[in-house]
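See the structures that follow.
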Structure 1
Amino acid sequence: MELWRWQDPCLREVVWFALRCRAVTLLLQALFNLLIPDHAADAFCPPRLSEAGPWDAVVERLLGGLSRWDAEHFLFIAERGYLFEHNFAFLPLYPLSLRAAAGGLLWPLRRLLRTRSLLLLAAALLSSLCSVLAAAALYQLGRAVLRGRRVAFLAALLFSLSPANVFLAAAYSESMFACLAFGAMWQLERGHGWQSGMLFCLASGVRANGVLNAGFLLYSRGQRFALRLQAGPGSRGQLPPWWKQLLSLASSAVLACAGIFLPFALFQLYAYLRFCGAGPGPEPSVPQPLVQLAQDRGYRLAAPGGVKPPWCSHRFPVVYSYIQDSYWDVGFLRYFKLRQIPNFLLALPVTLLCSWAAWTYAAANPRHCLTLGLERRKSEEEKPRAGFCCPAVFVYMVHATVLLVFGFFCMHVQVLTRFLGSSSPILYWFCAHLLQEHEPLLQSEAAGDQTMAPRSGKLLLASSPGSCGRGTSENPLVRLLLNYRLITPLSRCLLGFFLSYWLLGLILHCNFWPWT
């Protein structure tokens, strides 16, 4: 795969910068977890059934900040399986990967550490690896879609300072999902349909919103079919009849969607057999402390012959939607309450940025948006535009807009930051586009690598994002941060948003304080 070819200096810089950011993240979360006392949060916290040794205390002290909030669910599932009904809100591929890594890669440490410590260590390694691969995949995707290195390079660097940073480092599924989703999108842009479909299929086993990625495969096939129908008479003569093309399109679309929906459907079937049927096998014995936890907190355990949950009698017995509705009160406009205003304010920056991105793109491409990108260009020889407003960005813009609207009106709104930051490249592409278009320090490529900064009179080596292609290791994001007082107000706002959420997430989330 080209992802592993190091001839591209921009790709090398993206990977090294992502690795450095991961290392700083791990160090800071350990420091904040040590200095700041944990908040007594009303969150899922199962009892520890095995005695902690001295090395377990070390792991907990160093990596304990990565196990907060939903991370407890993933670690519990990886260790105990799906014992409680509400555990089924978390899809299985990430906890299965943690279990495999702890039992395989880290097996020499099993004499020193208990299972939970092994899983926590595996989570730190796996999430860091996936976030680095996601940054590399985002760079390659940006090059393919935006048709240029500069914005793609800057966007990949911004991903390493993502406002969803703490969730990309913690025992959450965001990093794995971003890695698989961005990799699948890149493979699709390269024309590798089967590889893309496999990665999209795996992504739908990590997070439920992965099923929406079926739209990329459907749009790719539909666009290809529409453009063929508009081809000239000479070109059409070499193609099969339109009805055969339509039949082929329909069959491939059905197979693609079935493959992407399969992991989610199998997971719902497993839950149905556990709670509504005889079960796929003998029920695991549940330790008494966990039974007591279920009684104290109102958690439902699978009980053969007992009272079945209400969702078992639904026309479509989907446990995932039932859990979101009953346990977390997720639904249309349910979060629109006065006491949730602070959470709406937390989600305001990413909401404004993605809304601005949609408006900018639609204003630059009104006809392309109205025709859904299915209209053939007047001249086949016309070279497609490059940059954020190019035609190829359309499907990604639609995907991000759907996620934004659904998340704002139907979800706990504060999760929008990590929801969009790990699912769509639009946030990073648009911010990179704004920096590239409006920041003078990034517009010096045509004038050379050296430019005079008029406000300070100092000579600044303001390398552009494209300069890495000429063999230099300059990092434009670092240079903007080092010259923070000299950059434009817009650049300060964008970088301030990324850095403040990057840092505040580590301080608050790692100590059980509410965050995004």
Structure 2
Amino acid sequence: MASDDIAQLVQALSKTHLGDGELSYKGLGLKLDNAESVEGLVQEIEQYQDLRALRLEGNTLGVDAARAIAKALESKQQLQRCYWSDLFTGRLRSEIPMALKSLGSGLMTAGARLTVLDLSDNAFGPDGVKGIDQLLRSAACHTLRELRLNNCGMGIGGGKILAEVLTECQRRSLAEGTPLTLRVFVAGRNRLENEGASALAKAFQLMGSLEEVHMPQNGINHAGVTALASAMQHNKDLRVLNLNDNTFTKRGTLAMAQALGHLRNIQVINFGDCLVRCEGAIAMAAVLREGLPVLKELNLSFGEITEAAALVVAQALVDKSHMEKVDLNGNCLGEEGCEALREAMAAQDKGDMLASLSDDEGEPDEEDNDDEGEHEDDDDADASNGYNGCNEDDFVKENGMMANEESPSISQCPVNILHPHKAVDVLLKVASLYCEEPVPKMAVLETFDMLLRKLLSSSALQTYVTFSTLLVLMGVLKGEGKRKKVALVPGHLLCLEHAVQQDYLAQHHASLLHCILSKNREALKSCSSSVDRLISALEKRCLD
């Protein structure tokens, strides 16, 4: 070992004891190739009687050096926190698993009980996960509280291996009476994609102890997001959920919104750059209105959200007393929309919470921009003439009218939150039969009331999904996919005008409709007289 290297290490060692049982070599840029290069470091570890935390990040560790350090760790039973990120710069990928296995072996021999393991920024890929396989399965990790594997290039294969390992750790820890209660999981920038994310979701569901989940930039789309959403429902103490820069689209956002409705402790939601879009934003608004009592930060930036949907989100924040930051930057509001959003937030005395809108994309083009290969075809739910086993004939008689009494088939037909189009189609068909002759007019309005009352009798999320679907089919809200819009007729608007005056339609429903319809009157110009009446009724109801 060169004399200048020794001098550098001696100087570093003189500053390593940081209290609380921590020994740190953080950021020293040491090139630790072999046993000789870590002699001083090993001596420090051996002589530190109460070693609880070891920081090695920001150096580069070879296989032989790792073996020497591992030997020193074999007597460190009290070691709890291993900060080993950015530890293998310039090393061959084949070296990393061997080094990790050695370090893990030392910890297991010592009988250590880890609470923190940070291996972030080590590009070790799936093989690197195999390098920590035995460690994560062992009793040394039954006490783990934080697992940080950010930017490790695990890929789908690594994600699956990690999920299997965590599941096994959970099983073994339960059998020994010390169940794994992992609280923080970090795995951003790992290319996990749907398969890796779905595998991990199963492990998360078994744990039920997570408080923070950070999985940004992993190439996950709605299938993987839906799996994660299901898992999050079982982690009731979740406080932070960061899935930034994945691809939710409507289906993923609806699934995640549904999951968030079960979480009372969530404080930070980061769905930025996730293509949440308008219908997803309205679904999030529903959850904001009905739940999330301690939410502090909401990030829906760069999600192709338009002005009207952003304003619906702003309206839903009125009772959020803990809110500190709302990020809607990089959406499609336009200059006037940005100003309207600022005014809406200021009206609630929340203007200072709104993040910058400097990267707004401007108002969207008139034509829909379908996402690549991501069309809303309602999958199997609309493949037949009915939905959830209910045929359209249960709703509309041969003469186009509904019987006055509600049939059992209606009361037993809940709307699938992911596929509400069939129910809304029926509602619009009934409204299209509107005319001014007293008897048929009454029949249409009674039927419309009965159907809409049923659709609005569930959770805020389901009612908001119903309204957003209705508005998409009417052509006043930008939706996803290639679903054909209805031919708008005055009856659609006049039936809504009637509904606005009924007790089953809440004031916040009227606010939602007014917000979107008033911002998109151009789409209703073919029925200008009817839309004037509807807007007027909405304004009156909003003031009640």
Structure 3
Amino acid sequence: MIMCEELNTPMTNELSTILRDSKSIDGPTTRYILNTKKIIQSELLKKERIGENDDKTPNKVILLVGETGTGKTTLINAMVNYIMGVRWEHRMWLEISECLDEKSQTTAVTVYEVFARDSPFCLTIIDTPGFGNTQGREKDKRIAEALEQLFTSEDGIHEIDVICLVLKASESRLHERQLYIQDEILSLFGKNLEENILILLTNSHANVPKRLLHFIKASKIPCAKEKDGHPVYFTFDNCQSECYDEEDRESYKSSWDHGIENFKQFFDYLNVINPGHLNMTADLLSARKQLDENVDKLKNKPIALETLKRKIEDAKQNLGELEAYRITMNNFEYEVEEFFEEKVHMESSWWHLATCCTVCEENCHPGCWCFTDLSWCSVMSKGNCTVCTGKCHYTKHVKDDKIYVIVSRKVTKTEENMKEKYEKDVGEEQGLINKLQTNIKKIEEEMIELLEKCYQCLEKLMETSLKSTSRSSFRHLDFMIEKVKETGKQERVRKLEELQIKAQEENMGLMRRFL
């Protein structure tokens, strides 16, 4: 086992090289702003390196989480100073360039790789933006997305030694925001990492913060425990970085010595703890992200359904108007009076008949005297009729007691153009209704599928998260319970309602205990 021992006081060559490339600010204690090497630079995730990469040296991975203003930045700087071998006698203090201003709020998860040849190990420090700041849940959500990216990428981090919950030792109790932060932080990690969670108390001076430790124990924060059940914790006073006059310098030596001893204890503990795998945590973070995305999609589906239903109602109204128009237009039919010739009996006698053309259907000689040979009819000339339109041959004529007369009748006709347009419009509206109904069915099927995915994600959180009753986890419960009830799956409803009651009781219990 590698034990972490205090480094020699003389400045190492490596440290001298690093300082040459750093910006210095003179004073009784010279401040050096380290010129880190940028490895990754994105909106969600940054990675910076101090020193030369060394794959042979054991690596310790530390993740720091906590409320804005707890002193994480100063703590990171103190770790860097310790691992690089900076001591009180060197009259210097190293600062990471991204961490100049303790009050500034980092917007991305930042990974610092710290390599020091004279150290028995190198460090990977994961700094998360402060939880619970003024940017609200959206920023906390981005932290989860950045960690998922870090834990799932091929060249990311797949094991972690400790997750450090950073609290201010000066706090006399856990306030509501800290309870929220505690829940949110723990909900990000899998249950297999409970023994890898440590409490780091900053701004801690001589006295042990017993009251705060009591609150931490009473709140049942999942973390590494001593045999007596008390949480494993380490204290840091954060005084090494303070600016002071030359005459006050000696009074700060005890703070330096205390800090060195605290870090020695911390890193000694780090050497005996087994690193935790991040597979479960990566899956959990993915499930959280999918749950949020699927719930958002599911919430938007009823809006889409309502829009489609309104379009169907509009189409049906248009069909009604078309039907009313068809009725008004009498089915696009109208009556006209048509005139035509028809044969009717005439007042005649056997000797007084009519000569008619069978081809032209005309009365050629209505009062013709009876001739058996129609060629003798007075309207014939040279064998052809002189009256009918076709001047037909007399053999095409007949002698009959009927004559052609012009009569009229009412005939129903259809306005074809208007009817075709009507039928086209009706077809389009009915086709639109069918298409919309198909889309509605598709969305309803998608809602069932999304609800199933949401439930599976929530179930995964319940099974694997260190804190399944965090606000970010159960904020969807009301919606989920309502939707699952619609499916009739009572066992799932019961399970979700029990989780909701448990979450409410835990939060109310904490509020009563600490506020």
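Structure values in brief
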read-out: Top of 1, 2, 3 by distance in nm of label points 7 Å out along Cα→Cβ at positions 62 and 422, largest first; value: 3
read-out: Which entry (1, 2, 3) yields the derived value 4.0 for distance in nm of label points 7 Å out along Cα→Cβ at positions 182 and 294; value: 1
read-out: Structure responsible for 7, with relative contact order in percent (Cα under 8 Å, 6 or more apart) calculated and labels 1, 2, 3 on offer; value: 2
read-out: Which of 1, 2, 3 yields 4, 17, 23, 20, 15, 10, 7, 4, 1, 0, 0 [P(r) over Cα pairs in 10 Å bins from 0, in percent, calculated]; value: 2
read-out: Highest-scoring label, criterion being distance in nm of label points 7 Å out along Cα→Cβ at positions 54 and 262, among 1, 2, 3; value: 1
read-out: Which entry (1, 2, 3) yields the derived value 4.4 for distance in nm of label points 7 Å out along Cα→Cβ at positions 110 and 342; value: 1
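Coordinate-derived values only; no laboratory data. The structure displayed is predicted, hence computed values, not measured ones. Cβ atoms are built from the backbone, for glycine too; each structure is taken alone.
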